[in-house]
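For reference, the structures are reproduced in the following blocks.
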Structure P
Amino acid sequence: MGIDEWIQRLPKVELHVHLEGSLRPATLFALAERNDVTLGARSAEELTGLYRFGSFEDFGRLFMTGLRVLRNAEDFADATVALAAELAAQNVRYAEVTTSPMGHHHRGIALAEYAAGLDEGRRRARAEHGVEIGWICDIVRNAEAPDSHRTVDFLLGPDAPEAVVGLGLGGVEHGFPPELFASSFAKARANGLASLPHAGETAGPASIWGALRALKADRVGHGIRCLDDPALVAHLAEQRIPLEVAPASNVALRLVQDAESHVLGELARAGLAVTLNTDDPAYFQTTLNDELRTAHDLHGFSRQALLEAQITALSASYAPAATKAAVARELQETRP
């Protein structure tokens, strides 16, 4: 069996994919037409040409433009189902999908409307595509006052969506260290939510140490800059703290020069618990199958190593027990 067919058949878990970054041009354009939003393109095909970034800040601006097409519960549900269809086509069985509630609330979207859309989308994802979804709702660190607790209070309130597994921390790292948000994460953890921040993507090891020490991170989103600090690498390896690595994202945002020079292989050789992810797959024009193939072709991941990365992702996930058991059985039956 060829590598592409084997990767396609491999049962998969994804831990780091943003709902708002999963809108492929066809979906984004359809939602824009529905809501009379001008995107600066006359067709879905023309939209693809806009997905070019010179920096993380450039990407952030385009990302915020894309948010404007999400206006009501139907939009959020349709976006979720579109993502689920794409995941199902790659045999992704479970995904933890990040979404930013206050980013939408700041635009005037009622949080109850937002949550209703997520709930309906999650229900349809399971019914129509067999994909189970858990939500990670994140604080956009450069857009939320650290002591406001707006995101975590929403998650602990009556209007929260179902199946929220953790609190995330996204946005601009520089100038907004994890320590600023320690009280929100303490509140989340005290109420049973996992700590799932981004760290060490555009900032260095201090950001990762802050996520571990101040936020008690259960996993680290990205974390590629850990290699700048051997003591941090040793700590992550010893504690088996999973890294949610998204190579195509790092290349698209010019955090690394190209796919060949990505540090994925070095992370794996250092004994770290590496998982493979797409981050914002529409904007970065990737899929989870693509990420696995790149890991195999460019970074020395054998079929067994790809299988083990999926086992690591499943173990690190907060999937329901029945889902976890079912996917574990499927993975055990998979042979390289």
Structure Q
Amino acid sequence: MAKKKGRVFSGARPTGKQHLGNYLGAIKNYVALQDEYEALYCIVDIHALTTIETTQELRQNTYDMALDWLAAGLRPEESIIFVQSHVPQVTELHTYLSMVTQLGKLTDLPTFKEKIRENPKNVNYGLVGYPVLMTADIVLYKAGIVPVGVDQAPHLEFAREIVRSFNYRFNTKVLIEPQMKATTVPKVLGIDGQKKMGKSLDNHIEMAATPEATQKRVLQMVTDPNRKRLSDPGNPDICNVFSLHKIFSSPEEVEEINTECRRAGIGCVDCKKRFAANLNKSLEPFRAKRAEIGQKPDHVWEILHEGANRARKLAEETMVEVREAIQLP
């Protein structure tokens, strides 16, 4: 086995069963990074507490997300897959990092202001300190690499600032500044063809849905908004369905649809049916593996618990150094 390039960390909030946007935006990249890096993938349930009003579905959502990650190709024998709250050292480090982070910088972050607009009645301390906890997530395991889209680069730079502040305050080099690994993430629109695919908008297509349910959702998708009749030529360049054809259909079929749509040789319904068929075919291995793993739900939790054991070991090694640097009694 080739030597790994370093350690990579990424986390995601437990949103339950994953959809195409989750897969194309993160999971596909998670799977690929395993080949090059020591990978830690975390389900950040503590982060989720900043915005949710009830935790009744938190455990099920955590399980469903882990199941989908495993079915998509994450390898627990190589990667560390775990739940954030199962490693208590992260909250300890979060506390120490909060002592070197200026409140004004936190409240000035665009993401914080966006969260206020989304949740004006729930502006809690955890929401303000979210970036500090995110930094703790990364540096606790001395992850040198964090895969993020270019639009998320400011978040990682803020994490680097916190690390520099900590190291300067306590005259140490114990925490390392994580480096950004830029990822090309396609903007996956929902079935409305306007907004980003997401569960909150109910415009998503679940990976684990049945072929029949998947086709039903695909047939609801908005195509070229300017095409009113079958006889009208279409414009694939502005068609959300065609953008997904490029990912899930063969190059030959993509070219055929591109040509036929522009000359009104194919209708939108037929275009969507063909996409649904190709999507279902692409998801067959994932669904089969998901069904197989899902027959032993306890095994999924065992993987998460074992991952947490491995993560805690790494975390405590870091925390020993952190406590010594702070000179705690």
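No lab work stands behind these numbers, since they all come straight from the coordinates. The shown structure was predicted, so the numbers you read here are calculated from the model rather than taken from an experiment. Cβ atoms are built from the backbone, for glycine too; each structure is taken alone.
If helix-only ellipticity at 222 nm (-39500 (n - 2.57) for each DSSP H run of 4 or more, over all residues; to 500) is computed to be -14000, which of P, Q is the source?
Considering all the candidates, the number was obtained from P.
Given a value of 3.2 for distance in nm of label points 7 Å out along Cα→Cβ at positions 160 and 248, calculated from one of P, Q, which structure does it belong to? Display every interim value, and only then the final one.
On the way: P: 3.2; Q: 3.7.
The value was obtained from structure P.
Which of P, Q yields 0.65 for FRET efficiency 1/(1 + (r/R0)^6) of positions 40 and 96 (r between Cβ atoms, R0 = 35 Å, to 0.05), as computed?
Derived from P, not from the others.
Suppose you compute relative contact order in percent (Cα under 8 Å, 6 or more apart) for every structure in P, Q: which one lands on 22?
This figure was derived from Q.
Quick one: Cα Rg over 2.2 N^0.38 Å came out at 0.93 when computed from one of P, Q, so which one is it? Walk me through the numbers on the way to the answer.
Numbers: P: 0.93; Q: 1.11.
Answer by label: P.
Taking distance in nm of label points 7 Å out along Cα→Cβ at positions 72 and 208 as the criterion, which structure among P, Q has the greatest value?
Largest calculated value belongs to P.
Once distance in nm of label points 7 Å out along Cα→Cβ at positions 128 and 216 is calculated for all of P, Q, which comes out largest?
Q
A value of 4.2 was computed for distance in nm of label points 7 Å out along Cα→Cβ at positions 24 and 168; which of P, Q is the source structure?
Of the structures listed, the value fits Q.
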